[in-house]
Structure 1
Amino acid sequence: TWFCPTCGSTLPGTNDTARMFVPAGAITEGGENLKVTAHIWTDSKAVWDKIGDDAIQFAEDYQE
């Protein structure tokens with residue numbers, strides 16, 4: 001993920017041609033058609049946060 005140099009907002013990031021990492025807060029329309037395929041940095045999620053799907057989870061960054 002990249003950050004806007006002006007306002008600091010998170011921006012989508014492309015690591016390769018097969019994947020794009022998009023901050024969930026950046027999706028304002030059409031999100032109902034997307035499927036979560038992975039959760040990253042789960043070791044730093046809030047203790048009250050519950051991941052409610054069966055997508056693969058990574059304690060830190062995405063690993064192939």
Structure 2
Amino acid sequence: FKVMGSSGQQLYSLSWGDFGSSLTSAIQLLRGDGDLVDVTLAAGGRSFPAHKIVLSAASPFLLDILK
């Protein structure tokens with residue numbers, strides 16, 4: 001919908017009711033694809049492809065390392 005602001009400018013408000021589930025589904029697809037992986041974690045002789053933004057959001061420690 002459209003709302004007029006006090007200065008005459010048009011303001012818009014959008015909502016996305018199932019944003020959380022849509023985001024989760026999209027992340028799962030991207031994770032399986034591997035094209036957007038931008039970091040690899042290695043431990044115990046194994047390697048794990050990952051996304052810097054996800055690691056940074058989940059861990060302040062990794063955020064400091066990945067900046």
Can you say which of 1, 2 returns 20, 15, 15 when semi-axes √(5λ) of the Cα gyration tensor in Å is computed? 1
Identify the structure, out of 1, 2, from whose coordinates relative contact order in percent (Cα under 8 Å, 6 or more apart) was calculated to give 14. 2
Quick check on the output: -12500 is helix-only ellipticity at 222 nm (-39500 (n - 2.57) for each DSSP H run of 4 or more, over all residues; to 500), derived from one of 1, 2. Which one produced it? 2
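1, 2: which one has distance in nm of label points 7 Å out along Cα→Cβ at positions 29 and 53, as calculated, at 2.1? Could you put the intermediate results ahead of the total?
Working: 1: 2.1; 2: 1.5.
Considering all the candidates, the number was obtained from 1.
Here, each number is a calculation from the coordinates, and none is a lab measurement. Just so it is clear, the structure is predicted and the values come from calculations on it, not from any experiment. Cβ atoms are built from the backbone, for glycine too; each structure is taken alone.
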